[in-house]
Structure formats: C-alpha cells, structure tokens
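No value in this document is a laboratory result; all are computed from the given coordinates. Please read these numbers as outputs of a predicted model, since none were measured by experiment. Cβ atoms are built from the backbone, for glycine too; each structure is taken alone.
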Structure P
Amino acid sequence: MDREPHVLVIPFPAQGHAGPLMKLSTKIAEHGIKVTFVSTEHMHAKITASMPQKAEQSSLITMVSIPDGLESHEADRRDLHKVRQSMLTVMPGCLRNLIEKVNKSNDCEKISCVIADLTVGWALEVAEQMGIARAAVIPYAPASLALVLHAPKLVEAGLLDSNGNAMTDEPILLSEGTLPWKKKEYGWCFPSQPHMQKLFFGGCSAVAQNLKISNWILCNSFYELDPPACDLIPNILTIGPLLGRDHLEHSAVNFWPEDSTCLGWLDKQAVGSVIYVAFGSLAVLSQEQLEELALGLESLQQPFLWVVRSDFMNKSHAKLPDGFVERVSDRGKLVEWAPQEKVLGHPSVACFLSHCGWNSTIEGLSMGVPFLCWPYFADQYQNRNYIFDAWKIGLRFFPDENGIITRQEIQRQAKALLNDDGIKANALKMKQMARKSLVEGGSSFRNFESFVSQLKAIGC
C-alpha cells in the first residue's frame with residue numbers, strides 16, 4: 001500500500017511564530033497532504049480558548065500538543081532564557097515519542113517531513129536523527145537571516161565583538177544592493193539587556209547549523225521584495241506572502257479572541273480615513289509612552305482603531321488617560337485583538353501604525369497600506385528601515401531626548417503620511433508586486449508548487 005505524505009508542523013510557541021505556520025499548514029493541506037500541527041500544551045489551551053464557541057480549527061489539520069516543561073503561570077513564560085532551556089530539555093524527547101506513536105498507529109500515514117520554525121531547531125535535529133525530511137521556516141525577513149549567517153565573518157573581520165556589539169560606528173553592508181545595518185539595530189541587539197543579547201547572538205551558529213541539516217529553507221516573503229538579500233541565502237524558497245484563507249473562517253491561530261465588531265465599525269467609516277494601531281503580541285509601553293500615544297491619537301481628530309492588549313503595559317494592565325475613552329467615543333474603537341488581515345484589507349483603513357514585526361510588515365504591504373513605523377526590538381528596526389528608506393511606503397517616528405515619542409511627533413508624522421500621495425502610490429505598487437508573486441507563474445507560486453510536489457514525492 002502506498003504511503004500518503006504526512007507533515008508535522010512545529011512553531012515556536014508565540015503568536016507571531018504560530019500564525020504564519022498555521023497559514024502555511026492550511027495551504028499545504030489544501031494540496032491533499034495530511035498535516036499535524038504541534039503546539040505546546042499551554043499554547044494549545046490559549047488557541048482553543050480564543051476560538052469562537054463551537055468553532056473548531058480547520059478540519060484539514062490535526063491539532064496535537066506536547067508539554068514544554070514549564071509551570072502554567074505567565075511569569076515564567078516571559079523569561080525567554082527559562083522558556084528556551086525548558087523547551088530544549090523536555091520537548092525533543094516528547095516530539096520523538098509523538099512521531100513514534102503516529103508512525104506505529106498507521107503505516108500508510110507515517111511522518112514524511114517535519115516543518116519547523118527555525119527558532120525551534122531542535123525539532124529539525126530530532127527529524128534528522130529519525131531519518132525524516134526537514135523544512136526550516138524563517139520567521140523573519142531574508143535580510144535578517146543573511147545578517148545572522150554572516151555573523152561569524154563579521155566577528156572575524158573585527159566589525160563585531162564576540163557578543164555581537166559593533167566595533168565601529170560604520171554601518172555594515174553585506175553586499176552590493178542590500179540595505180546597510182546600522183549600529184545597535186542588528187536583530188540580536190538588546191543594549192539594556194546584555195544577557196539577552198548574548199543569548200540571541202550565541203544562537204547565530206545554531207541557526208546556520210539548522211539550515212545545513214534542512215532539505216528546504218522556506219521564507220514568508222517574495223523574491224522581488226529584496227533580491228540582493230535573497231541571493232545571499234543559498235537554496236532559499238520564498239513562498240510568501242502567507243495570507244489567511246478567506247474560505248476557512250477559523251484556520252487562523254490566535255492567543256487572544258478576535259474582536260470582529262471592529263469590522264462593522266470600519267464599515268461605517270469613510271474610505272481611507274482610519275488609522276489602524278497595533279503593536280503585535282509582545283511589545284509593551286511605559287505608562288508615560290502609553291499616555292502620549294493616546295493623546296497623540298486624540299489630537300489627530302481622525303478615526304482610529306487601536307489594538308490594546310490587556311498586557312500592553314509592562315507588569316500591569318494598560319491604564320489610559322482619564323476621560324480618554326469618553327472623549328474619543330465618536331471616532332475611536334479599542335479592541336484587545338483584531339482580525340488584522342481583514343482590517344488591513346478594509347477600504348476605510350488609511351495607514352498602519354505598527355511595531356514593524358515581520359508578519360505585520362508583510363501583511364501591511366500585501367494590502368497596500370502605508371506605515372507609521374514604531375519598532376520595539378530585534379529585527380523590527382531594520383524592517384522599519386526597509387519600509388522608510390528602501391521601499392518608501394511609510395514614515396518613521398523620532399523619539400525626544402528621553403526616548404519618548406511625543407503626542408506632537410505622532411500628530412506631525414501621521415498628518416504628513418496622510419497627505420503624502422507618493423507614499424500611497426508606492427504602497428499600492430508593493431501590493432501589486434506581492435499579489436503577482438502568488439498567482440500562477442509568480443515567483444512564490446512556483447516555489448510553493450515545487451515544494452509541494454517534492455513533499456508528495458517523498459510521501460510515496
């Protein structure tokens with residue numbers, strides 16, 4: 001009896017990592033390949049709790065969970081070092097047991113490939129040890145991966161020290177045509193947290209090794225977006241943008257329940273009038289910065305939709321300025337989590353005030369929405385530089401001498417963006433480029449079709 005192709009998909013247990021891997025899983029499953037999506041028990045509980053009542057994950061995909069070795073309280077899960085160590089200790093063995101159990105239960109549906117987020121490289125190692133094909137998924141832009149892969153050479157050349165700090169003030173240029181990397185804007189930079197920087201920079205060699213043992217390197221981007229960076233990564237398969245499947249209402253992964261009332265609210269707003277504000281799943285603001293943002297939005301006298309997570313402030317719930325909600329009730333909508341792609345694709349949205357995480361960046365440009373850039377950490381600074389300097393589809397904020405982005409700065413840049421027809425035109429060109437890559441004959445379409453056909457071949 002012929003074996004059916006069966007892939008196991010494993011994300012890092014965070015919203016920004018799990019989301020695109022579920023979109024990829026759904027695309028693969030639609031091509032007739034069996035997909036099992038592996039969550040941690042904690043992540044599985046969050047996803048299940050966020051789903052609408054009676055709604056289940058797409059029946060195309062089997063959801064399973066394994067333990068990560070951490071206790072249930074959230075404090076431990078904010079300690080990245082503790083999370084990483086626990087996962088490394090507990091999850092490889094659990095994954096091996098899961099694969100063995102699946103393989104024993106049905107000989108025709110043995111796991112033929114493990115598709116893993118590059119940040120859970122141990123899953124790729126387990127697959128290699130078990131003789132199973134491996135696909136690594138890059139959770140950030142090709143340019144960020146190129147920098148990580150060049151890190152050893154940059155240390156050798158004396159441009160970086162052993163902890164990833166710049167040895168000169170000169171920007172780092174990896175090749176002709178790539179965007180320079182400015183000092184303190186490398187993906188591993190945490191200037192105020194040297195232990196975190198050591199952890200991130202120390203992982204560069206592991207990334208390179210995990211790519212070496214992978215049969216495929218998949219990236220949520222499209223070649224035309226940054227050819228020079230893509231050309232620096234041997235065998236990269238750009239298969240993005242990975243977007244939601246409109247016909248599968250509940251095929252998304254969310255750690256918070258989506259508040260779809262915002263879509264009805266958007267329907268009532270004028271075309272091209274709404275500022276959409278969302279900082280992803282991890283960014284937190286100080287009380288002072290939160291107030292400046294709120295008062296800046298209020299001062300614009302413009303409709304806005306603002307995603308304010310319950311944990312948006314460090315160590316406490318977000319506390320908005322007194323009377324703010326009442327004063328903006330006629331033009332402001334606040335939600336804890338939004339169906340972001342649907343929001344960005346709505347005709348009433350004028351711009352996206354974003355932390356510039358890679359998922360938000362690729363979603364925004366795929367919908368042709370201009371950006372107001374407010375990076376928080378890691379690769380988000382270079383994503384901001386691409387949006388502002390390279391693609392010219394947005395503007396950036398400039399903090400004051402205390403590192404605060406003031407209400408006046410928010411007002412100034414938002415007004416400038418809303419009146420900039422050149423940026424709007426560039427954003428629409430970017431949307432066309434992104435969509436062209438996905439249709440038959442496009443670069444991402446060809447890469448994905450090739451990947452699927454190879455998956456089917458190894459399943460035989």
Structure Q
Amino acid sequence: MYKENSFKLFIKYALPQMFGLLLNSVYLIVDGIFIGNRLGRDAMAAAAVSVPVVEFLIAISLAVSSGAGIIISSYLGKDKNEDANKTFNLSILVLGLISIIIVVFGNVFINGIANLLGSTPDIHDQAVTYLWYILTFSPFLLFSFLLSGLARNDNRPKLAMIALVVGSVSNIVLDYVFMYPLNMGIAGAALATALGPIFSVLILLPHFISKKGFLYFTKPIISHLVRKIREIVRMITLGFPAFIMEFTIGIVTFIYNYTIIKNGYGEIGLAAYLVIGYLSLIILTVFLGISQGLQPIFSYFNGREDSKRNKDLISFSIKAVTGIGILIYILVVLFAKPFITIFSPDDIELINFTYDKTLLYFWGFVFAGLNILFISFFQSVRETKSALILSLSRGLIVLPIFNFIFPIFLGANVIWFGHSIAETVTAIFAILFFTKYYKKYFLSVKLHKNKGLSS
C-alpha cells in the first residue's frame with residue numbers, strides 16, 4: 001500500500017476526497033440558492049440558524065471516523081488486519097448509539113436549540129421546521145461521513161468520492177422538486193438536505209457487506225461496549241481534534257450570528273453571513289478534503305515507523321496547500337460578487353453589503369488551509385495535544401476574544417476581520433509545533449545512528 005511518491009499519493013488520495021467533500025457541501029449551498037430565490041431574506045436567515053447544527057453533526061461523525069481511521073490505518077501498517085476490522089465494527093456501534101441520542105434529545109429541545117443559535121421571533125417557526133428535518137434524519141448524515149471515511153482508510157478513495165458526489169446530486173434534484181413543483185417551502189429545502197446522505201450510505205454499504213476490503217461488518221454485540229470502554233475513549237480522543245476542527249465551522253457561525261445581532265446588523269447581517277458562510281464552507285471543505293484524504297497515509301506510515309516518507313508527504317502538501325490558498329483568495333476577489341448575486345439577485349442592498357464584508361472576511365484563509373493540514377498531520381502521527389491546541393485556537397480561543405472585545409474599541413465593522421485573525425495567530429503556533437516535532441524526530445534518528453555505530 002501507498003508505494004507511490006508524494007505527488008502521486010496527493011493526487012490519488014487528497015484530490016478525490018477534496019472533490020467529493022466539496023460537492024457534498026454543495027447541497028447546503030443549493031438550499032441557500034433555492035431559499036433565497038424562492039422564499040427571500042427571512043427564510044435565508046432561518047436556514048442560517050441550522051448551519052451550526054449540521055456542522056456539529058458532521059463534527060461528531062468525523063470524531064468517530066478519524067479516531068477509528070487512525071487506529072485502523074496504524075493496524076494495517078503493522079499487518080494487524082483482524083484488529084483493524086474490530087475497530088471498524090466498534091466505530092459503527094458507537095456512532096449508532098450516538099445517532100439515537102441526537103434524534104431523541106434534539107427533537108425534545110428543538111425550540112431551545114433554535115433560540116440558542118440566534119433565531120429571532122420573525123423567523124422562529126421557519127428555523128424550527130428546518131431544524132426538525134435535519135435532526136430527525138441526522139443518522140444518515142452521520143453514517144455517510146463515517147462510512148466514506150472508513151472506505152478511504154480501506155484503500156477505496158474513489159468509492160468514497162462517488163458516494164459523496166451522488167448524495168450531493170440527489171439533493172440538488174430533490175431541492176428543485178420539493179421547492180418548485182411540490183411548493184413545500186422551507187420544509188422542502190430541509191427535507192432535500194436530510195435525504196441526500198441516504199444515497200451516499202446506500203452506495204457505501206455494499207463494500208463493507210460483501211467483504212471487498214480489510215473492513216467488513218460482523219455481528220454487533222452491545223455488551224462489548226462496556227468491555228471496550230478504554231478503546232472507545234482512545235478512539236474518541238484521537239478523533240477529538242477532528243471534531244473540534246469541523247465543529248469550529250459551526251462555532252464560528254454561532255459566534256458571528258450572535259455578534260451580528262449584538263452589533264445591530266439584524267436580518268440583513270444574518271442573511272449576508274449565510275452567503276459568506278456558504279463561500280467559507282466551500283473554501284474550508286477544499287482544505288478539509290485534502291487533509292482527510294491524506295490522513296490514512298500519514299497514519300499508515302506512522303504505523304510502519306516510516307518517518308521519512310511522512311516528512312516527504314507533509315512537505316509536499318504544505319507547498320500544495322499554500323498555493324491553493326493563494327489561488328482561492330484571488331478567485332474570491334474576482335468572483336465573489338457574481339456568487340453572492342445567485343442567492344438573491346434582486347436584493348441590491350444585500351448584494352453590496354455582503355460583498356463588502358466578504359473582502360474583509362477571507363484575507364487570511366491561506367492560513368486556514370495550513371492549519372487544517374497541520375492538525376490532520378499531528379492527529380495522524382498521534383501528536384494529539386498539538387492537534388487539539390491548534391483546533392481549539394482556530395475557533396474557541398482567538399475568535400471569541402477578538403469578536404467580543406475589539407468591537408467595543410474599534411467599532412462593529414471589525415468583527416468581519418475576526419476569522420482571518422484567528423487563522424493567522426493559529427498558523428504561528430502550527431509552524432512552531434511542526435518545527436519542534438521534526439527537531440525531535442531528527443534528534444531520535446541521530447541518537448539511533450550513534451547507538452548503532454557504538455555497538
């Protein structure tokens with residue numbers, strides 16, 4: 001496995017996951033386009049309330065799939081195939097129980113969740129309607145990401161990509177059918193979003209049922225969960241940086257929804273940030289796809305104790321991600337306004353307001369790509385502390401401090417700089433951690449060589 005050079009590995013594993021995840025994000029954006037054109041500004045603001053919930057669900061799935069994937073790829077690197085499959089089945093069982101909890105408690109507390117996430121009286125009913133579909137059908141979203149991630153760890157990156165693409169295309173078709181011919185309103189948009197992942201799951205299941213790789217289903221035994229608490233904790237611990245990394249998107253949305261209202265921007269601010277959030281989702285998904293695609297390789301090489309190949313791959317990836325980040329910002333400057341116009345072509349005030357804030361919001365996103373790559377690398381080589389610190393810094397430390405305090409002194413407009421400031425500060429820590437990690441690696445190699453010569 002993974003005998004190609006760094007360039008070929010990047011093309012074979014990072015790009016399919018990037019493409020699949022990117023198209024998977026399209027279904028959220030298509031919702032925004034249909035909602036904006038069909039239902040208007042208030043409905044867009046109502047949909048914006050649900051974005052943190054969707055990101056939270058994806059984050060939970062990635063926590064389990066990343067943690068399990070790291071363990072599985074490490075086992076495969078050590079030729080412990082049976083242990084790898086046991087971890088696969090344990091992850092299925094864990095996420096199944098989590099899914100049940102989310103559906104039950106999510107619906108019980110749905111009104112409180114909507115209020116917490118920034119729902120105003122004018123949009124509350126629409127926000128709750130959208131949330132109900134997302135929460136009720138959440139198991140399919142959770143398992144679409146888990147199974148695609150584990151298919152990738154089972155050396156099937158193209159299958160994972162195809163599953164995500166089909167789910168996205170299905171959602172686009174259903175969006176049109178539910179919102180136009182059937183005229184279901186915001187419920188139709190939410191239902192289309194909820195049903196899309198079902199098609200992804202149906203494509204992925206045959207791989208694991210028919211035993212086409214190292215990973216396949218075995219009979220689930222609930223009682224095993226009690227005996228395997230330590231392994232479950234290890235899985236979640238290893239995957240926790242991925243949870244924070246993905247959940248940061250939802251946290252950032254929550255912080256902006258709150259500070260937008262607090263600083264007096266109102267419904268136009270929420271609607272504008274929905275569009276900015278969609279554009280941000282596209283950009284971050286590119287970087288997340290690359291990092292997720294490379295995770296099995298980093299973990300496999302780490303299991304093989306092949307630090308040289310890991311260093312070659314991360315060095316190449318740093319250059320690639322930096323170049324992609326610079327290109328993305330150039331495209332934002334050139335094409336953001338046409339992108340914004342798609343959502344609400346007749347609302348000139350909203351278009352101009354959103355474009356002005358977009359240029360302020362995205363200037364530091366080249367650092368976002370590097371941060372996400374470093375987090376995935378540290379996570380994969382089990383430097384969990386470094387990965388966790390970087391994940392927390394991006395969304396839970398720097399941004400809240402900046403967006404809650406700086407507007408007091410510099411005015412409301414400064415909040416639109418916050419996300420890029422957070423990514424820039426985090427990138428400084430990432431570079432320091434990376435330098436420290438490889439100094440330790442080279443020192444261990446030198447000591448090993450000296451020990452060999454002395455013997």
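Annotations
- Among P, Q, structure where distance in nm of label points 7 Å out along Cα→Cβ at positions 39 and 399 as derived comes to 3.4: P
- With distance in nm of label points 7 Å out along Cα→Cβ at positions 95 and 375 computed over the structures P, Q, the top value is the one for P, the highest of the group.
- Looking across P, Q, the calculation of distance in nm of label points 7 Å out along Cα→Cβ at positions 135 and 415 that yields 2.5 traces back to Q.
- Looking at distance in nm of label points 7 Å out along Cα→Cβ at positions 63 and 423 for structures P, Q, the greatest value goes to P.
- Structure (P, Q) behind the derived value 24 of relative contact order in percent (Cα under 8 Å, 6 or more apart): Q
- Which entry (P, Q) yields the derived value -29000 for helix-only ellipticity at 222 nm (-39500 (n - 2.57) for each DSSP H run of 4 or more, over all residues; to 500): Q
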